[in-house]
1. Which of I, II yields 2.2 for distance in nm of label points 7 Å out along Cα→Cβ at positions 122 and 138, as computed?
2. Can you rank I, II by Rg/Rh (Cα atoms, Kirkwood Rh), for residues 74-113 alone and just name the one with the largest value?
3. helix-only ellipticity at 222 nm (-39500 (n - 2.57) for each DSSP H run of 4 or more, over all residues; to 500) computed as -17000: which structure among I, II?
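Please treat every number below as a calculation from the coordinates, not as lab data. For clarity, every value in this text was computed on a predicted model and none was experimentally measured. Cβ atoms are built from the backbone, for glycine too; each structure is taken alone.
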Structure I
Amino acid sequence: MDSNRSNVYFKPFILTALVIAVDQITKAFIAIKWPRYGTVIKDVFNNGFLLIYHVRNKAIAFSLGDNIPDGLRQVLFVIAPIAVLGFLLWYYFHTVEFSPLQRWAVAGIIGGGTSNIIDRVFRKDGVVDFISVKLYGLFGMERWPTFNAADSSVVICCLLLLATMILPEKETSNE
C-alpha cells in the first residue's frame, strides 16, 4: 500500500481513537465524581437547556430493549454491534467508493460504537449517559433522552455520511 493510500485509509482512525478517549474519560469522570439518578449535576447555562445528569442505560438508543433479559441483551447489544462494526471495517478497507470525508465519518461511527460496546462489556450497570438537552416540546418531548459523547459521534457522523451520499458532489473545474 502506497503512503498516500495509507494516509487516506488510516489517518481517519485518529478520530476513532479520539472519540473513544474523550468518551471514556468523560464517562469515568461522571461515574466517579457524581451520583446517579435524580440529581442534576450541572445546569450549564442556568436556564435548563443543557443539563449534566448521571444515568445508566443497559439498553440501546432511547432505552429500547430495557426489559429484555440480561443474557439476550448481551447478545443483542454487544455481539450484534460488534458484527456491524466488523462489517463496517471490512467494507471500509475493501471499497474505493468512500470519499476521504466519508472515511472520516465512518471512523467517527466506529469510535462511538466501540466506546459504547466497551461500556456494555465492562460496566455492569450499563452505559454511562450524562448529557440532557431541552427540546421545548419538539417531537412531543420536553427533553431529548440522555446521551454521551459516543452517541453524539455516531449520530453526527451518520448524518454526515448520509448527507455526503445523498447530496451531489461539487465538480471542480480546471479551466
Structure II
Amino acid sequence: MSHFPLISETDIQDSLAAQVYAEIRKELGFGIVPNIFKSMAIRPTLLRANWDIFRATILQGYLPRTLKEMVGVLISQANGSEYAMRVHLHGLSALGMSEEVLQALIRDYTTCPLPEREKQVLRFGLLCATDPLNLTDADYAALRAHDLNDEEIFEIVATAGLFASINAYTDSANVPIDEL
C-alpha cells in the first residue's frame, strides 16, 4: 500500500493537478495517469515540477524515447526497483518493442539485438546511475566515437539521474505498480 494517497482523476479537486493529469494522459501516450503521478497530486506544484522534468527528459530531446526508457529499465533493475522496471517495460512494449528485445534487455543488455551505439548509451546510462564516481574520460570518448554529441550525452546523464530519483521515490513511497 502506498504511503501517499493515489488521487484518481475523478477525485482531483485542484485545477493545477487536473491540468497536469490532462497533459499526462495526452502526452504519455498510454491513456492513463500512472500511479507515480497520482501519488504526487497531494502537492500539485511538485506534481507539475516532476511532470515537467519527466516530459523534458524522456518525452522530448534528441535521443529516442525508447532508448531512454531502456536506460530506465536497466537502472531500475540494478536498483531492484520493481515499479519503474515493470512500468517502463510495459511502456516499451506499448511503443512497439518486441518481447524478444525486452527479455534480452533484462537478461543481459550486452547481448541484446541492438546496434552498438545503443548498447554504449545503455552502458553509460547504467554507469551514471549506479557508479557515477567511476565515470572516466574514456567512457565519454566511447560515446563520442559512436557519434553522440554533448547534448545527447547530457541527455543520457539527465535520464540516469531522473530514473535514480524515480526509483528512490517509488520505493520510498511504496507506489503500487499500475494495472496495465
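1. Values: I: 3.4; II: 2.2.
Answer by label: II.
2. On the way: I: 1.04; II: 0.95.
Largest value of Rg/Rh (Cα atoms, Kirkwood Rh), for residues 74-113 alone: I.
3. Details: I: -17000; II: -20000.
Attributed to the structure labelled I.
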